[in-house]
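Enquirer: Just below sit the structures, each encoded as structure tokens.
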Structure 1
């Protein structure tokens, strides 16, 4: 096998002695101790129940089965790392081998949500989680080597070959098997699956890599083509962390495996994508939650430090209190690299949030930070990956909270990724801070988009009219003018015939009417002309069970301009 520096470091006992002793790894050790206690210690390994597996096909519920599945992956990750840090503690290695044995016994490594029908005869479908599982087992085998008993190592090889290698190499058009649908996509799937499959090949079947290298690289080219030149991840911050995180793992491994001949990090576009997440922090760890992301933003410690060393003059790494080492899905390769790629110098020199404005012209996203507030707005279209109908939506944040909010992702279910998607609150424009025109919400599809978007002279401006698909709506121009301590929103609209317009603003905090033309939301004060009337405020419940509030101004017929100051 060719030498891969990251894997060689993972096999080095001296490195793990540092992890055991150094203060910079203390949080990692504490998190692992908690994971051991909650997921492993005195806990039986529970079978993944068929009744939970079939539940998804009956009512669309993903959580029941996935909760069992994720517990096992989190335990696998924790036990593997603990076995490296504390080699004298036999309990960690014993439990790790039990977890591996149980995972090798699973009927399928694919989640029900990615298993297109219950009666499917092929249980070796490669989805995100099957690919990740194969890669995790390959890395654990490489790290621990002969510390794992021979039968466990044999089972790892057998199952990775049966569930990953053979389905991949026999898939159409390379063999008689079905095509891998995700190789045609340009989102997180193709990066995660390709990185994981290629990683398993490099570690367990390196002699096969030259045969399949072109296929790996073609897939990664497809992934990179999914980004415009401005480097924005339209799927949202969470999917940059996921998809690009796995891309970085692959790019690191393949550079070493190819003796430097394949080096993605020399590309200007990769550097631009690498700078995406640092721009999404609004105030403290409150971030941009467009698409299927959340409002609380954490950077992946290992990924960020690795990219900072690749691009020291461009990548910014903030305080470690805004970092994470593992996630609830138990993604081993990223958890491992939170240790392997941690750089002590970077860890102890986190940078402050600068006042800045980032405008992505192609994607039509704007992020603005001052000492007083954080702000984000978007144009774009309603046919993006992980799309929400949110053309013209915005976020206003202060002191670590979104005050006018983007709710981010809803609860994942069968309905969430079906034709019913836009009946779900978080995906519909009814739960975004955008107008309702003649009772019409925004429509989904790429043709429903923003037009004439620009950012000039501290004004972000875009026309939302086309997002509604209403021929009689000639224009609906939304603009934001920025001051150091305030943002002024102005909407101007024109109809071919008389129409109605509701200005809607969304928050997760209970608003308070503080007098004529004044509205308080947490630390924010919203002021507007009292002639617009007193807004109607009502609460709604999102698919996650989270309460949010809609602030509606019903504008009189004939009114063509609405303005509001946020400070």
Structure 2
């Protein structure tokens, strides 16, 4: 409409920038309002004016959230499309992001079904303040004290909100809570050891004890009151699944076609796994080769140092072979995964927000086996950190995966692209890197043919095992949440089709009950590989891998559909 009116009555050249200014102002207003409702995310992003606040999970707070989203849904629907192509794409990104948030709030309703939503959240909210030195310990502790004063109310809201949760959700919450209690008992006080102000320390002791007491009461509530009535269904259903993929990933591929694509990738990786295993040892079946390889892992006490030793070599290889530009020479800090995140993840990156100006520390978190686990469970868990998967994990999380992308996101061209992330981009990129790095020769022994290079073949087998894990996530997520697969069938699929240990299979299936679209790893990887192929055809002989990767990074971690339009100039299919 704006274009038609301009054609009938041409306006001065400054009119288009005026439309852009209106849009830019609306974006600023949206994020200001968003972080007032999501202060923990504000802290994580680097906006520390929100540090003393906590999310309001009460019915009134949820109503305010709903009203806010619907208000800005209307405003972004009505605003004139910016003249800048990137900003016009960002407008669509904001619209779909709001639609996805409303879907979660009104249809999927994890606030009503997931007790861990509350207990892990309060610990994460404390962790965002204590984990980085963006201000003095005293200043950060004052903010934490104010935030802690509001934490018991979160558990009161949980008691009101939770209605017939799935049993697996309550079990996961109960598994997490002891570690969270220990986190507030030990880790939080230790993070503020330099504070000397007696009045502040007294206030902190009081609020911290109140949080610990609230957590213990919540633990009793979960065990005594909620678990016996936890009979709900974790499945979100086919229609919600379709909408979630569309709103969060801009993927509109029909589910039956998605399954075909996922199964085809699973079979390709299974075949490559069998061929690689046969090259290593043709006298034994692939599963025996895998089991033998899984025994080659460091002791738990040496796992963190093993990862530290890998990172420098990865970075040097990337620079020497011109794979991607790494914007900073600073390595991330390798540490044990915080207690509140250990039940459902084995490794992760914790990076500062794009607007954090002082504390730039980034943490590569690795989960260690719990001391109280039975020996068999400890052994099975460590088998998932065999030599091959250690390299694959380091590539995925750090170089050139999540950490490298984080370094690029700080230079993203807009606020929306600094603050909104697509799972199929971020996780797809990291998963794509696992295969790409080996394809580019990382881990090869100079002068040794591939079929004789035992060390490299072990890396390839580890990479393929991780690819099969992500393929299994892809299939299990769709099948469980559309009612075609039970939880036990999901565990079995991870073991038989994904070649995972039973301990990993159980943890992954649990994760899938509350993370329905964890297909984004394989989905995004396949989208990026198709984009690279199409970009290479367009560029012809001038194609350069580093230039492709750098151009991809410049767009931010937005859905690949948007990046295809920017890099190819068309709306061709993502898959």
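Every number here is computed from the coordinates shown, using simple stated rules; none is lab data. This structure is a prediction, so every number in the text was calculated from the model and none was measured. Cβ atoms are built from the backbone, for glycine too; each structure is taken alone.
Enquirer: Thinking only about distance in nm of label points 7 Å out along Cα→Cβ at positions 49 and 217, which of 1, 2 has the largest value?
Expert: 1
Enquirer: From 1, 2, which structure was relative contact order in percent (Cα under 8 Å, 6 or more apart) = 16 calculated on?
Expert: Derived from the structure labelled 2.
Enquirer: Who wins on FRET efficiency 1/(1 + (r/R0)^6) of positions 209 and 305 (r between Cβ atoms, R0 = 35 Å, to 0.05) among 1, 2, i.e. which is largest?
Expert: By FRET efficiency 1/(1 + (r/R0)^6) of positions 209 and 305 (r between Cβ atoms, R0 = 35 Å, to 0.05), the leading structure of 1, 2 is 1.
Enquirer: Please compute mean count of other Cβ atoms within 10 Å over residues 193-200 for structures 1, 2 and give me the label with the greatest value.
Expert: 1
Enquirer: Where does the value -10000 come from, among 1, 2, when helix-only ellipticity at 222 nm (-39500 (n - 2.57) for each DSSP H run of 4 or more, over all residues; to 500) is the thing being computed?
Expert: 1
Enquirer: Of the structures labelled 1, 2, which one yields 0.60 when FRET efficiency 1/(1 + (r/R0)^6) of positions 97 and 401 (r between Cβ atoms, R0 = 25 Å, to 0.05) is computed from its coordinates?
Expert: Answer by label: 2.
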